[in-house]
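Engineer: Given below, in the form of structure tokens, are the structures.
Bear in mind these aren't lab numbers, they're just calculated from the coordinates by the rules spelled out. All values derive from a computational prediction rather than experimental measurement. Cβ atoms are built from the backbone, for glycine too; each structure is taken alone.
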Structure P
Amino acid sequence: MATLYEAVGGFDAILALTRRWHELCLADPLAAHPFERELHPRHDERLAAYLAEALGGPMLYTAGYGDESSMQRIHAGNGVHTDLDEACLAAFDRALAATGITGETAAHVSAYFRGATIAQRAYGEGAHLVPDGLPFNRA
């Protein structure tokens, strides 16, 4: 059985997805907020590395950027923002379609990304809530 990583087309397809998602978020007044501030200069590549690993590909994120706890801390402390999350998730689904990731594969990737986004709400009140040693959130 192929991994989701293989089903989406590997790293280049995931990188195209993250870049398109970023563009779509910036074009949406509700989704743009987190992308309007200064991001890590290689945000798209870092997110692609995380998604590649989460979808069953190579361990690019943990080899070069950090672990699950460090990723959660990056996103922690921004409160719970359901409307923003929903706008970003809708943009993610549009990015999947725009990059040719469709059907059952897109549904699985979308469900994973939705679950990961919702899980981050647990740390909305601050990075101090993120425990060390969280297991990597795989699809």
Structure Q
Amino acid sequence: MIFCGVDLTGNDAVICLLEQDKGHFNLPDCRVRKLTLTKDHSADDLRKFQFEFTKLMRDYNIDKVVIRERMPKGKFAGGAISFKLEATVQLISDLNVIILSPTQIKTALSENPLPVKFSDTGLKIFQEVAFKAAYAAFKID
């Protein structure tokens, strides 16, 4: 199974692919690390973002997309654009999308620590949240 962890920040959907095969985890190569919504945020821009995201998920045969939930208010509240991106991803037909709260991710990681240090994965630091979301989803699933 291949999961795609997603961290929505600003205009970007930061992604990390994580594959589990017979209990072993693998980080498949991916042609992009993040997809960006252009600054106009028009309906056409959202459709283009949705098309690009859908194509990426289909090209890599993603079984589940795991989005790290952003808080609607408070100190760590998500921005309006990130909620648009979330809705755009959730509305993709034939794509299994779940949302995990930071608390769910933290609990899963405390019960099932990462088998390697993040710095040893070869991923960029900005992909860490997406990686942890995908890993937590495997442990919760």
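Engineer: For which of P, Q does helix-only ellipticity at 222 nm (-39500 (n - 2.57) for each DSSP H run of 4 or more, over all residues; to 500), calculated from the coordinates, equal -18500? Working shown, then result.
Structural biologist: Values: P: -18500; Q: -11500.
Answer by label: P.
Engineer: As an exercise: Rg/Rh (Cα atoms, Kirkwood Rh), for residues 84-123 alone, calculated from one structure in P, Q, equals 1.12. Which structure is it?
Structural biologist: On the way: P: 1.01; Q: 1.12.
The read-out comes from structure Q.
Engineer: Figure out for me which of the structures P, Q the number 10.5 belongs to, where mean count of other Cβ atoms within 10 Å over residues 20-27 was derived from the coordinates.
Structural biologist: Working: P: 18.4; Q: 10.5.
This figure was derived from Q.
Engineer: Quick check: 13.4 is what I get for Kirkwood radius over Cα pairs in Å, for residues 36-99 alone, calculated from one of P, Q. Which structure matches? The partial results should precede the final answer.
Structural biologist: Details: P: 13.4; Q: 12.6.
Source structure: P.
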